[in-house]
1. The value 3.8 for distance in nm of label points 7 Å out along Cα→Cβ at positions 52 and 172 was derived from one model only; which of 1, 2 is it?
2. For distance in nm of label points 7 Å out along Cα→Cβ at positions 164 and 188, find whichever of 1, 2 sits highest and give me its label.
3. Comparing mean count of other Cβ atoms within 10 Å over residues 68-75 across structures 1, 2, which is largest?
4. Between structures 1, 2, where is distance in nm of label points 7 Å out along Cα→Cβ at positions 124 and 308 highest?
5. Of the structures labelled 1, 2, one was used to calculate helix-only ellipticity at 222 nm (-39500 (n - 2.57) for each DSSP H run of 4 or more, over all residues; to 500), giving -10500. Name it.
6. Among 1, 2, considering only relative contact order in percent (Cα under 8 Å, 6 or more apart), which has the greatest calculated value?
Structure 1
Amino acid sequence: MTRIPLVDLAAAHAEVAEEVEAGFKRIIADTAFIGGAEVAAFESEYAAFSGLPYAIGVANGTDALELAFKAVGVGPGTEVILPANTFIATAEAVARTGAAVVLVDCDPRTYLIDVDAALAAITPRTKAIAPVHLYGQLAPVDLIKSGLAALSRDDIVIVEDAAQSQGATRHGLGSGVDGIAATSFYPGKNLGAYGDAGAVTTAVEEWATTVRTLGSHGGLRKYHHDLVGVNSRLDGLQAVVLRAKLARLAGWNSQRRAAAARYDELLAGFEQVVRPVTLDGNVHVWHIYCVRVPNRDEVLAKLNAAGVGAAIHYPIPVHRTGAFASLGGSYPNAEASAPEILSLPIYPQITPDQQARVAEELGKALAS
């Protein structure tokens, strides 16, 4: 029986293969491996796609977060509030700045950051709140902003973790429009490179300049190092891939929405399955179609054995990892969802027949 992958990178490559091959030839002929015209073109195109004036390519999504945090003043003596149910990179990036990680719970229906909990966690040391746009939809940044205004805390910056939400909008606006956002172009993302890559987007020129400076050894001119920076740059080969895929991203996201709608219909009669919820005002891009099921680990094993590439995002809340166990705390919604969440295969090229088979195998796994 043919396996249904969680993400079909080969199918995506087939659609861009000719453009990528031609672009690679240009890069090799010009020897423009670091920076260059392809990187500059992608940054301009991704900024326009995001509705923002600035996009700075970096080496990966974790670097994007760290550099965004540093650009807005996060560092030793400050705190950053983030949800407990995120990939560890969000917390890692904070820790790498020297700031303190402050965890809060998630909403039990959408798994997005609990806004009230985030606002309640603010202290005089809070420098940033980092909502995670989980699974492909935007967290309610607008509600966080209004809450900060009510508290007269305009010194707190919202740094958005947009690694899973390229092209998603909330009330017609994308991530980073009123602040700064970091994204990842890890191969499995909606906009994925052929290796590690990431970007920071913002409307604030000062922050954009700082991110670019920090990512280039602390200087914008060779051998001029104004800050203690790092080496985190997007390379030309990845820019070629990202440009080819970016031209198709809106269409691919539309195909993902159609696939999610099919899953909603296929799973409507499954009483044991809790289907995902889209927050009012959001246009979801369905990086992940995440359901909740009882006996998740057994169900996952049966699906995988049947050739269905289901997975888990994410099985361990941040405070339960060894790296951040010292944070302690109790986050009931994150802890309750972690052993039940299950990611089903979804990608633009998935077919109705494949999805019907996923649903069929899920039903068998739940019944047995």
Structure 2
Amino acid sequence: MKYKSLLVTGGAGFIGSNLAVGFKQKYPKLKVCALDNLVRGGSELNLPRLKENDIKFIRADVRNPKDLVLDFDLDLMIECSAEPSVMAGLDNPLYIINTNLVGTVNCLELCRRQKADIIFLSTSRVYPYQAINKIKRIEADTRFKWLPAGRIFGWSQAGINEDFTIGGPKTLYGATKLSSELLLEEYVANYGIKGVINRCGVIAGPWQFGKVDQGVFTYWMLAHYFKRPLKYIGFGGKGKQVRDLLHVDDLFKLIDLEVSQLSKVNGRIYNVGGGRQVSLSLSEATKLCQQITGNKIKIGSDLNTRPGDISIYLSDNRKVAEELGWRPQKTVKAILSDIYSWISKNKICL
């Protein structure tokens, strides 16, 4: 590890805390700091874990530039401080703009001042939902499936790749993340810092406090474990929407590779997810959760499709696989089983 100090923004959140702990455990001499405003419910439960791993916690808000005046030399940042809910911007656009865009600008300014390199966690939501939903599909027994089609730039049966169009509505969440990407590219080009962008699909694993609008597969497992009712929303109300799924440990392995070869991947954009091989529908998630927990719960149906929702999203990982040799290792069942084990050990907190 050539870097001496690492700052993880959003460091008490699900992804941030797992990445901070992962880097500290692999590189004990690395100074790791986790910065978070603790606004998101459940994030405070990660603080003892950070302390146990000798990770310095900084309570601060990326929206406030004065909070980002540090008393140590920084040479690497992992920026994952965003509001992760796609639905959050519907009623309060300024909140998500300030958090996901202004917050990123402030982080980029910190990197510029300190000449620190940056790994930026973006999202598959930068791709417009209307264009994705126009891809022809059929309804199979347990999931929607894409039909073979004529040439669609940036799409194949393997999924959406980095060349897919970014033109068109993509939700305020996706728009703020894409705007952040564009600014990061300018900072890399103009200020002598190195950076890479990861457009992540659905990420899951231990220490995720799943909600209906974010962390859906953890939310699904929590509902089965505690025997709470669920509901399939939109696209016929049958739970056939499909997403690929990535374990947070597999994400750590990728970022570790990127950090070790940042000069090689500087300025690159990668689609990052479980891909076609690690994907499932909500209906299939229900069956797996039943198998793992032994519980069968009531699942209702809401036929109304939410604004900006997508019937199928699969990440085409081939670019990052070819350039870095990275591929997801955890299967869908392994990911859900890890979540179940974590819930079982921490159910008093949940």
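What follows is calculated from the coordinates using simple rules that are stated; it is not laboratory data. A quick note: this is a predicted structure, and the numbers were derived from the prediction, not measured. Cβ atoms are built from the backbone, for glycine too; each structure is taken alone.
1. 2
2. Once distance in nm of label points 7 Å out along Cα→Cβ at positions 164 and 188 is worked out for each structure, 2 has the highest.
3. Structure 1 gives the largest value of mean count of other Cβ atoms within 10 Å over residues 68-75 among 1, 2.
4. 1
5. Derived from the structure labelled 2.
6. When relative contact order in percent (Cα under 8 Å, 6 or more apart) is calculated for 1, 2, structure 1 comes out on top.
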